[in-house]
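Okay, got some structures for you below.
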Structure I
């Protein structure tokens, strides 16, 4: 499993939807969350606090 590509059938069977998320994808999602929170804060915290993007969890 360690040397298989993330898009291989084995990786998809073991990880489920999490196999499609690379380190870059997780980093971009984190940046979106930080930017949303910063914009909400700069707007005076009015309205509901933005929720973080949903990330897939490995299937167990």
Structure II
């Protein structure tokens, strides 16, 4: 399954636990906070000023 911009951060971590390292390397340190269960990857990237296309590429490698 491909990770998409609409997936929730918590969902991504459950689906692909190794994604935690990638998320952290992009500056998404909130992976354990309650908001991660309700925030999409696109929303998190926007809030943190991260290039969504680069993040998606890294997560799907």
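General remarks:
- Computed 41 for relative contact order in percent (Cα under 8 Å, 6 or more apart) - originating structure among I, II: I
- Value 0.89, calculated as Rg/Rh (Cα atoms, Kirkwood Rh), assigned to which of I, II: II
Read-outs throughout are calculated quantities, based only on the coordinates presented, and are distinct from any laboratory measurement. Since the structure is predicted, the reported quantities are computational estimates derived from the model, not experimental observations.
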